[in-house]
1. Identify which of structures I, II gives the largest calculated value of FRET efficiency 1/(1 + (r/R0)^6) of positions 101 and 181 (r between Cβ atoms, R0 = 25 Å, to 0.05).
2. When distance in nm of label points 7 Å out along Cα→Cβ at positions 21 and 229 is compared over structures I, II, which one is greatest?
3. Which one of I, II has helix-only ellipticity at 222 nm (-39500 (n - 2.57) for each DSSP H run of 4 or more, over all residues; to 500), as calculated from the coordinates, equal to -12000?
4. Determine which structure produced the value 5.2 for distance in nm of label points 7 Å out along Cα→Cβ at positions 253 and 285, calculated from the coordinates; the candidates are I, II.
5. Suppose Rg and Dmax of the Cα atoms in Å, for residues 277-324 alone works out to 16.4, 44; of I, II, which structure was it derived from?
6. Work out distance in nm of label points 7 Å out along Cα→Cβ at positions 309 and 333 for each of structures I, II, then name the structure with the largest result.
7. Here relative contact order in percent (Cα under 8 Å, 6 or more apart) was calculated and came to 31; which of the structures I, II was it taken from?
8. With Rg/Rh (Cα atoms, Kirkwood Rh), for residues 37-244 alone computed per structure, which member of I, II shows the largest figure?
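Every read-out reported here was derived from the displayed coordinates using simple, explicitly stated rules and does not represent laboratory data. Computed from a prediction, not measured in an experiment: that's the story for all the values here. Cβ atoms are built from the backbone, for glycine too; each structure is taken alone.
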Structure I
């Protein structure tokens, strides 16, 4: 049997259905009632030589860039793969953060590239370290890949860290790919997309994590005009033509972004209050504060939290993600972008399990 290239993603797709899913990380899914005009917009016709033009315009307006800097893709994962494929050849190297979201290094390996890592450390608050990144760049490094907010911790990079990384990129000529799929879940002082800061910065995102529209598979890449042209040429050997019905519905969504953003804020504000209160009251856990809809607490006193996660699921039906999928076995990831009531019940079940102890 072929070994899984992305163990976390394979686990996420094949795991048993939980009673309360705090392992998922999507925002609560929209229904058609959340998108007035969606039914009328559906049509199977449309031109998409380099993407569906109305959708490209909508993404450009939303992101504050020109349309020539936008390439569309099948979700954020498709956007990440397309960007890596455009910039990295077999035998070259991609530098990826650790802990990381495993489809990112897996995409590089699938393309025949090597993968090296730099640390984002728990005891440093998972900061994005420009000096450590610079030291890890080797002669074959062609791309640096990070997530912002960080997956799995939800930590948002500071202005100083982003500026420092821009200087590293410009000094070494190494592009930086930012997976920013969680960025629009940041409620206070949300920064502009990284691609607006440096011609060597690329941004990927989608309508999934922040807007509950995963099924539309609307993903995109923001980059310089030169890099966008490379991405579009690469796209010619991948999907060629975008799914017009989905693209049309995505245009409807962008036309109602204020309405969708209000829905997101309502969900995220309520859930963030619950999670922060829960974590503050649990001496068994230590957690860096998240700015997104995921958190990554450490279970104190154990080397591996997997047994706790397993027993919690078997006894209560509450699902968490074992930190071992992120090379951090003493941790687990909580996703809190879903409905508030099951989140509250799930947190209560975690609390009872922590009080019972005996999970080492």
Structure II
């Protein structure tokens, strides 16, 4: 056990490597020239909405980069892994009963800073843990919500404590050609012509008929996906330099145990083979004609191939989790009264929380 426990201690040294990096080349299941559908984003901040495509030079030259899956979306796809039976013993399972629904904290968008858990009996413990983070002690948060330290967290509605992501993964397509598509909805019968419904009296009534599927509705020139002429790539980084910023106060032994534990969780998530299916029209697999890169990058820029496997990572995570002492599983009830106070600006101490807020992650 001790050998496994110390296996990656060189990564935790002050002069250890900067990061682990994975670079994978992907193609649509239909083939490298297949049409894929990127994430779409709402309009705002001078962005018209739709696909996020950054162009360089003349657009007609096709020199651009299109965001297929954002760092936030990639994290949200991976984190629930730790609720599965094979991995559930690595982290505390915190479940919030909200009405008829049970929500695992691993599925909450803002993690330990999410309203779903902030308005429960865990409010005081989490507030205390976030305040400890601000004082240089991340151990209390690791006992409640350790994946918040792996995928990043911001307690934007209360203490403003913030921890960076250790894992960042993004999928981008290069030099894309944008397509449009059109469609025509035809109702099952001519409701108006056949006397089943009256002729719509005005525009509002006609729109209501259209929304409810009673009349023909054309849809022209909507988003039709893209063809990536320059390829598709997933870039993922596990920042070991950021991991070495985690401390359990001034206690060196507790700090080492904490870092080993969080490293174990991060390696499990980092080496896990993500789902190829991102959304309708976007099912991406490895490009068999291009080799993937998995390297350890040192501070001087040297890149050394890494051979750590997912099984290696899981074995290490189990040992480090046992040595650290996993926090207890908890099921708590969503408290309506706490939610009312939260809306009114009471953070549990009769004080109004600091202003701030994380923008909603666009749908993908």
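1. For this comparison of FRET efficiency 1/(1 + (r/R0)^6) of positions 101 and 181 (r between Cβ atoms, R0 = 25 Å, to 0.05), the top structure is I.
2. Numbers: I: 4.3; II: 2.8.
Comparing I, II by distance in nm of label points 7 Å out along Cα→Cβ at positions 21 and 229, the maximum is at I.
3. I
4. Attributed to the structure labelled II.
5. Working: I: 11.2, 30; II: 16.4, 44.
For Rg and Dmax of the Cα atoms in Å, for residues 277-324 alone, the value 16.4, 44 is produced by structure II.
6. Top value of distance in nm of label points 7 Å out along Cα→Cβ at positions 309 and 333, among I, II, belongs to structure II.
7. Corresponding structure: II.
8. Working: I: 0.96; II: 1.12.
Largest calculated value belongs to II.
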